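What follows is calculated from the coordinates using simple rules that are stated; it is not laboratory data. Just so it is clear, the structure is predicted and the values come from calculations on it, not from any experiment. Cβ atoms are built from the backbone, for glycine too; each structure is taken alone.
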Structure 1
Amino acid sequence: MPELPPIEVLPRDLSAWEAGNAGTPFVHRFDSGVAGPTALVVGLTHGNEFCGAETLHWALSQGLRPRKGTLVLAFANVAAYRSFDAAQPLDSRFVDRDMNRVWRNDWLENERTVEAARARELRPFVDAADFVLDIHSTTFDVRPFFVGARVPRARALAERIGYPRTILLEDGVFEGRTLIEYAPFAAKDGDKAALVVECGAHFLARSVDVAKATFLDFLACLDMLDPAFVEAHRPAVASAPAGIYDVSVVHVAQSDAPHFVQPFVGFEEVAEGTLIARDGDLEIRAPYPRCTVLFPKAIPAKGRELVTLGRRVD
């Protein structure tokens, strides 16, 4: 396994934001009173991805308010966040199940997990949103990138925001449904759009800078913030490569000892037929030319996603 990045950012006490102002814990809603879009920004979909929590904490501490439309800020899985242990930093991703897989109607309605219950609390705010930015981070220190449903408006929103410049487009390849695949955002004929932004490695300070910069750029592209405020507060972030990737394969480990044949961290491009991993007797090989390895798991485990594969298309 490649070495994990250092832990530069630790969880903070979020209790000041717990009451919220919208009738739901850890949800804050600000209506400008001026016609405009409803934008939802989510942090902590995964409990060990701190950059979203840091960004929402900063925005609330600043007293940030939209100049038009309605802004909703939601800390999603605080229960998992509070379980963080620096000795096992990847273990606080969720309590019962990945919260970014429960966004399909039957699971939302019928599951009795911590994550599904929290998703049901957040669902009215998700349903009301015109645009969603879901802030995430990655296990290894790779370029920042967007992930969107394979609909033109998701790519268009990413290009309007402008940073980062890499976009992954996917359509139903993951078990369950991600938030960005929730029906209003993935419908072919809809007008709502949602993006994940992956800001870099989980515990690095520069991932927080990427999250804040993207958050501000997102609201700026919707004309919800004064440009002077954005200019004054946007962190300087390093440029990142551009590229559009079509995500087509997610392999869930079936054996007790899945493993990679080399130390992948993400965005490695390999030739068709290249051996990537072994899962018991199964060999996982690149299914097409210019295959890109995405989201390789640091600690492979049976029954969990092992690796995602995509192909660069632009």
Structure 2
Amino acid sequence: MFHGQSLKNRILIFGSNGTLGQRLSEYYRENKQIELLVSSNQAESFVDNVDYVQADFCSREEVKNVILKFFPDYIINAAAFTNVDLSETERESAWKINVKGVEYITEAARVLDSKVIHFSTDYIFDGTKGPYHENDKPNPLGYYGRTKLASENVLRLSGIDYTIIRLNVLYGIAAKSRPDFVRWVVDSLRNNKEIRIVTDQINNPTFIDDLIDAIALVIKYQKNGIYNIGGREFLSRFDFTLRIADFFNLNTNLIKPIVTEDLKQAAKRPLQSGLITIKAESEIGFKARRIEETFQLMKDELKL
């Protein structure tokens, strides 16, 4: 999919100052075959040496202007309202960002014949029969899951080329983001803080660099539709935390097992969840790293 005489692919990233957006921006910044433009609602980019434009993702006019001026081959939408509990009370904001923003992207993408790559979540499922395949029937428990399912439906009905990548429990490094789950566990235990971790939520956590690899493969093989991306192993959040502590030689006695109900959270969580990645493995050659390998990469990069 090339526009004009350019042999370079033009990629536009929305939500470029988020954890995933930063990592994507850094990855494509180094690729000489890509003309890159990144955008978020902040005044400045968190990533250096990229072409950046500020835009309000909740404004149809601003979103469409950015797209129509840049003429991208690919629009990667990393903008999202991801706070699961706040989504229950700040429903208007969650809907504007997670659903309306996707509508604005698709309207402009349709004009230019751009392809959209969008991210969804295992929270579109109820967590009673996981792990899930791409074609399993959604049944979101909370408003966050409902907005993400609605965003998938926007793309399904749009008539444009799209790929939806579903993921769960994203972890990994971004220089200017709040600590991810792994970093939070390491920091807490090193500071001798007791942490309470649930034993009844099962997932296959998604390492951010595995996700970046999957996006590159989707573009390489021109794949449309829905792909699950996640880690190799399905395990409880508690067991995942023990693996972190073991790898970084931290005190596992500070990790206290609880169940989800003990947290009294505003939004229900899918418990028996996780995403089966056989489709991505067979169709695009996706291969997740081993958990300890991902920890080693984080340790090396962050000097943990």
Structure 3
Amino acid sequence: MSAPAVTAHSAPAKAPGRALAAWWQALPLASVFVLFFLIPLALVLTVSFWDFNEYELLPGFTLKNYFAIFEGCGSGADLCVTFKTYLSTFKFSLLVWLITLVTGFTVSYFLAFHVRSQGAQTLLFVLCTIPFWTSNVIRMISWVPLLGRNGLVNQSLLGMGVVSQPVEWLLFSDFSVVLAFVHLYTMFMIVPIFNSMMRIDRSLIEAANDSGASAWQTLWNVIVPLSRTGIIIGSIFVITIVMGDFVTIGVMGGQQIASIGKVIQVQTSYLQFPLAAANAVILLAVVLMIIWALTRLVDIRKEL
């Protein structure tokens, strides 16, 4: 008795127009990406290798701009200007990241786990977005009447006898720059962390409580690991924005504090476009390395 013949079923053929339709669907977004990102980036990279004088750009290929950026960095015990500027930028990025992370996580935790009403959650979340209803410059300038030498804070401290003379470091200092950064960019940390927390299965927290875990153990072993995607995304937003910001440092630092973004802005104002482009390329490379390091901690595409 012969065994029944097994018929092989070939894989269903793809519809002929399906691949073409997918390309047409991706074409608008790809065009925007190429037009507004890849082409400007290629132009910046190209100009960074050009020469220039006081009057014009000189198309060509030279590494003079990159050598000029790191001039003097290999000699002497003191750090060169470029390294000092990067250290200053990293300092602000680290401080702002740490403060916004703590603040953003606390606010997100309160909204996600302590506010039971969905309407109240929405209302409080909208209140957090109120600072975004006006421009960044206006929000920065609003600190000047508060922190200035004759501002409200100094007048209050003098009136209460806490200090005998106005506090000078409240404005046009590292303190005022960090304060403005935190005010401007904390929302970039709140939104992704809150989104991650709202996706946490509440039965996991109940299971941790039933197992005898304390509130801190539940927070550290359950909530923080499950919120790490939002933490990483918020960290990328905050760090990359602060690294390239020059308006906040210029306004709140009184034009006295250096950063890489500020250096690029000054170079463009003096029409030193190739030198500014070279600085921008180096800054982009540094930021991309930071993003790469952060994305190694969690697979964002898989988690989302």
The value -7000 for helix-only ellipticity at 222 nm (-39500 (n - 2.57) for each DSSP H run of 4 or more, over all residues; to 500), derived from one of 1, 2, 3, belongs to structure 1
Please state which of the structures 1, 2, 3 yields 2.3 when distance in nm of label points 7 Å out along Cα→Cβ at positions 197 and 213 is computed from it.
2
For mean count of other Cβ atoms within 10 Å over residues 37-44, which structure out of 1, 2, 3 has the highest calculated value?
1
Please state which of the structures 1, 2, 3 yields 1.03 when Rg/Rh (Cα atoms, Kirkwood Rh), for residues 125-180 alone is computed from it.
2
